[in-house]
Every structure is written in C-alpha cells, then in structure tokens.
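Below, each structure is written out as structure tokens.
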Structure 1
C-alpha cells in the first residue's frame, strides 16, 4: 500500500515537508516499504489519509535511501512514526517510556486517527507533549 502514499526521497524534501506545513500535523513513517511492520502501518495510514487530510499530511521515508535522520532521530526500529507541527517535533506519551515516536504498527484506523487528532489539538494549544487517548504500556503481556 505504500505506493499510494507520498514518498520523500532525500533529506531536503523531508526538511521542506516539515518546514512548509503551517496548519497541519506532518506524520512521517520512517522505514522500508518491504518490511512487514511497515506494510501493516502503511495500510492503516492509507485508509486514514482521506479522513485526516484537513489536519494532517502523511509522508513515507525510506531509512536506507535517506539516512540523514537515522542518528538524529534514533531510527533503529523497522518502522517508526514521528509527528511534527510548525517545524517542531511533537512528542506523545503512549505509556511506553518513549515519547518521541511510535515504533510498532497500529492496525486500528480509529486509534491512529485519535492519536493524530490528539497531537493536532495539543499542538494548536502550544503543547510539545500530549498524552495519548489510549495507554499502550500493557500492549505486550510478558
């Protein structure tokens, strides 16, 4: 499903996407199109793209093709979702300890819409950290 979403092919395009968007949240999926986790996430992102187009824009970045951000954003996971608003990295407290990014596939459309909407509302109020509508700390039962 990744072929239907906009790809950014170099660091300059990623910077411009983050810099130039004034009124919407920029959602960037870092990873590979062939990765199973990214495939699941891309499918969810494709389904929600028309639903969130008024307050979010979604881009995909291949971490091998564009390695510029791998060290800066600590992109070591197969699939990573990050959020930006008005050239500012938005953090979200998911209950997992890592507030900078989402590193697993969210397959529920409504969950992903709720997360993006929460980030948008918090960002519009000037907050840099928002609390997710759902706690993901118990996602993995050991």
Structure 2
C-alpha cells in the first residue's frame, strides 16, 4: 500500500516513477533528517543500484516538486525530510546534531508575518531552535 502511494505521489508530481526515486522517497519517510549519503546507504540496503550523485539528483528532483524538503542547519551537512506541506520548524542539538520536528505555533502563524516584508510575498518561514538534547544533557551532568 505504501509503495503504491509513493508511486502515485511521484506521478502526481509529474515525475517518472523509477525504483530509485521511489526508494529515496521511502527512505526519507522511514528516517527523516538524513544526509544524502545516509539515504544512499539505505537505498542500497534495499538492493537498489544508485550512485551517490544519483541520490543527489533524485533528492533535487523531489525537492523541486515539493515532495521533500532540504534543511541546512548552520555548520552541518544538508539533511532531507519527506514532511512537507506544513510550516514546521526544527530543534537541533549543538552536541550531537540530532534534529527533531517542532510544530509551528498554534493559531495564526505569527512567524509568517515579518516586521517588514520588503515587497516579498512570504509563503514559508524556517526557524531553527538550537540547544542540547536530553541525551547529551545527561552526559554533561
């Protein structure tokens, strides 16, 4: 069922359905916030042949049509996720780099109303909260 849903999403987005594209999208659903190299390893574990450059190409195509999102926390490699279509944000651990999703404020999304828009039509805000995750906090105590 999930595989057919993935294929339908690819078709609906105007992309040709390939084993590589479907596997990359499924890998991101299984493990969000991963690097292209981690996606490549996971896809290859499924028996799909794909180069690292091929993974980047698929991720670029999926991101361009809105099926994935690329996140670039400062000082970290780009990571990708399949959670799209909402205005969620991220918490990043300064110690281990763990990234978790944080829903935007409930109600009117104040983060979409900047003090000055400079003529831009704002349709998304990216907020990254930095701190130390519970596991790393325990280690430093």
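What follows draws every value from the coordinates through simple rules; no lab data is involved. Everything quoted here is computed from the prediction, not taken from an experiment. Cβ atoms are built from the backbone, for glycine too; each structure is taken alone.
Could you figure out which one of 1, 2 the value 28, 22, 13 for semi-axes √(5λ) of the Cα gyration tensor in Å was computed from? The partial results should precede the final answer.
On the way: 1: 20, 18, 15; 2: 28, 22, 13.
Label of the originating structure: 2.
From 1, 2, which structure was helix-only ellipticity at 222 nm (-39500 (n - 2.57) for each DSSP H run of 4 or more, over all residues; to 500) = -11000 calculated on?
Values: 1: -8500; 2: -11000.
Source structure for this number: 2.
Thinking of 1, 2, which structure, once distance in nm of label points 7 Å out along Cα→Cβ at positions 10 and 58 is computed, gives back 2.7? Don't jump to the answer; show the numbers that get you there.
Working: 1: 2.7; 2: 0.8.
Value 2.7 for distance in nm of label points 7 Å out along Cα→Cβ at positions 10 and 58 corresponds to 1 out of 1, 2.
Give the label, chosen from 1, 2, of the structure having the highest value of relative contact order in percent (Cα under 8 Å, 6 or more apart). Don't jump to the answer; show the numbers that get you there.
Details: 1: 28; 2: 18.
Answer by largest value of relative contact order in percent (Cα under 8 Å, 6 or more apart): 1.
Tell me which of 1, 2 gives 0.8 when you compute distance in nm of label points 7 Å out along Cα→Cβ at positions 26 and 66. Don't skip to the answer; put the middle values down first.
Details: 1: 0.8; 2: 2.5.
Computing distance in nm of label points 7 Å out along Cα→Cβ at positions 26 and 66 on every structure in 1, 2 gives 0.8 only for 1.
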